[in-house]
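A.B. asks: Next come the structures, one after another.
Nothing in this text is a laboratory measurement; each read-out follows from the coordinates by a stated rule. As the structure is a computational prediction, the values presented were derived from the model and not from experiment. Cβ atoms are built from the backbone, for glycine too; each structure is taken alone.
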Structure 1
Amino acid sequence: MKKNVAVLLFIFFCYNGTVYAQQMIDSLIPVRGFCIGAPKPKDVDAFTKFIVEELAPRHVNTLILRVDYRYEFKSHPELVDSFALSKSDVREMVKACEKNNIRIIPQINLLGHQSWASHTGKLLAVYPQFDETPGVQMPEKYEWPNADNLYCKSYCPLQPELHKVLFDIIDEICDVFETNAFHAGMDEVFYIGEPGCPRCAGRDKAELFAGEVRLLRDHLAQKDRQLWIWGDRLIDGKTTGLGIWEASYNNTYRAIDMIPKDVVICDWHYERADKTPVYFAMKGLHEITCPWRMPMLAVEQTEDMVNFRKESSAEMQDKFYGMMQTVWSDAASFMDGFYNKKPDAKGGGNTPWNSFTALFDKINSYQ
């Protein structure tokens with residue numbers, strides 16, 4: 001009898017200790033995210049295993065998969081790209097996330113990133129009339145800088161046929177992922193309101209950017225879904241010194257005062273722990289800090305996040321939303337580096353997998 005009581009007490013205290021630890025992490029860092037390129041179909045099983053064996057034990061509670069057009073869309077089969085995931089592929093990952101209390105959010109790059117290097121993305125390849133800069137030809141060999149200021153192509157947000165297509169694929173991808181949120185990308189938009197565009201020329205670039213955010217947000221809200229975007233276009237690059245990649249030099253930053261406050265901002269900084277979380281929070285937006293490949297920086301940014309929440313008013317605390325590891329490769333490449341402990345190009349430890357480990361070791365140290 002005494003042994004049974006002792007066992008029950010042990011189970012009781014272990015359970016309550018686990019619950020308390022989880023509540024502690026939730027209160028300090030509500031969003032504990034991981035963002036990565038969607039796996040190819042042949043890698044879905046391995047990635048699902050990674051979700052269960054690596055993400056879940058580290059208390060990751062949000063997974064963003066950059067899908068883009070690598071899904072077998074039924075609404076617009078003409079947009080299906082190579083290595084496309086099937087509905088059953090997606091459901092396998094969705095079920096694994098559901099069982100492990102991980103919120104899964106698909107991403108399709110919208111507005112910018114409609115091309116890469118010398119390759120035109122699927123949307124503009126199929127619908128060239130959506131191109132913001134049709135006069136800019138894709139080079140055989142891409143170099144930066146270049147005379148056209150071409151980094152990535154953009155679509156024209158005022159093209160009248162555009163959003164019927166976009167809304168179809170957004171709804172379909174959200175349905176198959178069984179999700180209440182969608183990530184629209186919208187980072188590093190260099191082409192917007194260009195002089196050669198018959199619709200956008202002469203218009204305020206901030207208003208164009210904000211208008212696209214509002215349109216996407218309002219469409220998602222009809223089905224109680226939330227819009228997430230990267231935050232760089234909402235930061236004044238010249239004033240902050242953050243430059244044209246991490247911030248805006250074409251005046252889109254003023255859009256921060258024109259977008260709905262329920263849009264979630266994924267705020268990426270990969271070289272320093274810049275204090276832009278405070279800026280976004282003071283604008284009334286939920287901010288998630290996103291490291292990439294520097295482990296020590298990921299730790300510093302996590303400490304900042306915890307301190308921002310601790311040292312803020314009750315009204316501000318929930319705006320500091322959490323942390324998200326970003327990975328700019330497909331899932332297979334990341335898993336190869338992670339499991340084989342590959343060094344960086346210089347033989348050092350600045351890798352996304354080391355940053356991932358350091359980030360979640362730090363988060364879980366708060367238990």
Structure 2
Amino acid sequence: MISPESETALASIIKTSRTPFKVQGGGTRPIGTTSATSILSTSGLKGVELYEPGALTIVAKAGTPLAEVEHVLAAEGQRLAFEPMDHRGLLGTDGTPTIGGVVAGNVSGPRRIQVGACRDFLLGVRFVDGQGNIVKNGGRVMKNVTGYDLVKLMAGSFGTLGVLTEVSLKVLPKPKSTGVLLLEGLSDEQAIQALSKALGSPFDVSGAVHVTKGLDGSPVTMIRLEGFENSVEYRADKLGKLLDQFGNFSLETDADKTAAGWKWVRDVVPFQGREGDIWRLSVKPTDAPGVVDSLGDTEALYDWGGGLVWLFVPKNSKISASDIRHAVSHVGGHATLIRGNAETQTFQPLPETLEVLQAGLRRQFDPQGLFNPGLMGAKK
């Protein structure tokens with residue numbers, strides 16, 4: 001494994017290399033496959049370089065452990081608002097999640113429905129392209145615009161366009177209190193209706209989840225509210241009345257319990273340690289129950305009010321990748337294989353016009369095909 005400890009060393013390695021690299025951060029989310037066998041890791045690029053709590057801005061090298069960034073922010077009562085998940089339990093990996101890996105995967109958790117994704121908080125990036133050039137784009141304030149918006153392009157590119165060396169992010173204050181409305185026993189369709197109604201209300205919902213099998217095996221629906229204690233209690237009361245047609249809600253406000261409950265959701269704990277495939281489906285919330293029902297023998301965790309479906313397909317199930325992709329394509333969605341058969345294409349196949357555009361971008365940023373070849377395109 002190659003793990004340079006400076007940006008200039010990384011640039012030098014790439015400039016002189018003719019061998020493709022498997023680009024990674026801490027190696028905790030090896031989603032998809034690439035034909036490259038030589039690992040190029042950014043884990044040697046560590047350290048928080050700038051933190052201005054008053055400006056709600058943090059700048060860190062790409063290999064900085066995510067836990068270190070979160071610890072620095074927590075000391076000032078702040079956080080990464082997009083709530084990045086930890087894939088280790090789901091994928092059975094070890095290692096250390098890095099902030100660069102979070103950005104490269106655009107990793108965003110349950111709070112995305114309220115505040116947006118990782119890419120929406122990304123202010124600036126530094127990266128090395130496929131010719132060994134050091135590229136800087138963006139800045140340290142939200143209104144900074146410099147040429148093309150490579151910042152958004154790099155978020156979610158999974159290391160196929162360049163190797164991130166530094167990221168600049170906007171952060172937000174932590175709320176004083178959290179309340180979670182809980183309702184058990186709803187069908188998937190009823191739950192999505194309830195979640196949609198909650199998200200369409202003026203009560204500033206920051207989490208909207210339904211799990212087909214909760215801790216006791218029964219369906220559970222969870223709606224999160226955050227803010228000042230009096231505000232949370234007021235909004236919970238109003239929201240409970242708004243949703244009274246779906247049954248009686250209980251309200252959980254214990255800080256430890258609510259934090260543990262949303263970590264359970266964020267990291268998809270219900271599917272951890274079980275044999276089977278894990279899929280991540282993106283569909284319109286109202287279409288989600290129908291897609292899951294059409295597939296049959298599965299379990300689902302509906303996040304983002306139903307717009308994101310974590311799907312567990314048991315080992316030896318007759319449900320194929322083509323079945324899943326056909327079901328989501330039929331309603332205009334897409335499916336990503338998070339854990340499963342290495343021969344299955346990880347990302348949803350693109351329409352020809354988009355595939356041509358994506359390939360063109362790769363040629364511009366990585367003309368020699370050094371970075372994760374085959375990862376986001378057609379299987380090679």
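A.B. asks: Once distance in nm of label points 7 Å out along Cα→Cβ at positions 30 and 94 is calculated for every structure in 1, 2, which label goes with the largest value? Working shown, then result.
C.D. replies: Working: 1: 2.5; 2: 1.3.
Largest one: structure 1.
A.B. asks: OK, next. State the single structure among 1, 2 that was used to calculate Rg and Dmax of the Cα atoms in Å, for residues 110-277 alone, giving 19.9, 60. The partial results should precede the final answer.
C.D. replies: Values: 1: 15.8, 44; 2: 19.9, 60.
It traces back to 2.
A.B. asks: Match the computed value 2.0 of distance in nm of label points 7 Å out along Cα→Cβ at positions 334 and 350 to one of the structures 1, 2, and report its label.
C.D. replies: Matching structure: 1.
A.B. asks: Tell me which structure, out of 1, 2, gives 17, 12, 6 once semi-axes √(5λ) of the Cα gyration tensor in Å, for residues 230-269 alone is calculated. Before the final figure, lay out each step's value.
C.D. replies: On the way: 1: 17, 12, 6; 2: 22, 14, 8.
Among 1, 2, the structure yielding 17, 12, 6 for semi-axes √(5λ) of the Cα gyration tensor in Å, for residues 230-269 alone is 1.
A.B. asks: Now, a different point. Kindly point out which one of 1, 2 the value 14.5 was derived from, the read-out being mean count of other Cβ atoms within 10 Å over residues 158-165. Intermediate values should be presented prior to the final figure.
C.D. replies: On the way: 1: 14.5; 2: 25.9.
Here the read-out was taken from 1.
A.B. asks: Related question: Of the structures labelled 1, 2, which one yields -8000 when helix-only ellipticity at 222 nm (-39500 (n - 2.57) for each DSSP H run of 4 or more, over all residues; to 500) is computed from its coordinates?
C.D. replies: Values: 1: -11500; 2: -8000.
The value was obtained from structure 2.
A.B. asks: Given a computed value of 14, 36, 22, 17, 10, 1 for P(r) over Cα pairs in 10 Å bins from 0, in percent, for residues 102-197 alone, which structure among 1, 2 does it belong to? Could you put the intermediate results ahead of the total?
C.D. replies: Details: 1: 15, 45, 28, 11, 1; 2: 14, 36, 22, 17, 10, 1.
For P(r) over Cα pairs in 10 Å bins from 0, in percent, for residues 102-197 alone, the value 14, 36, 22, 17, 10, 1 is produced by structure 2.
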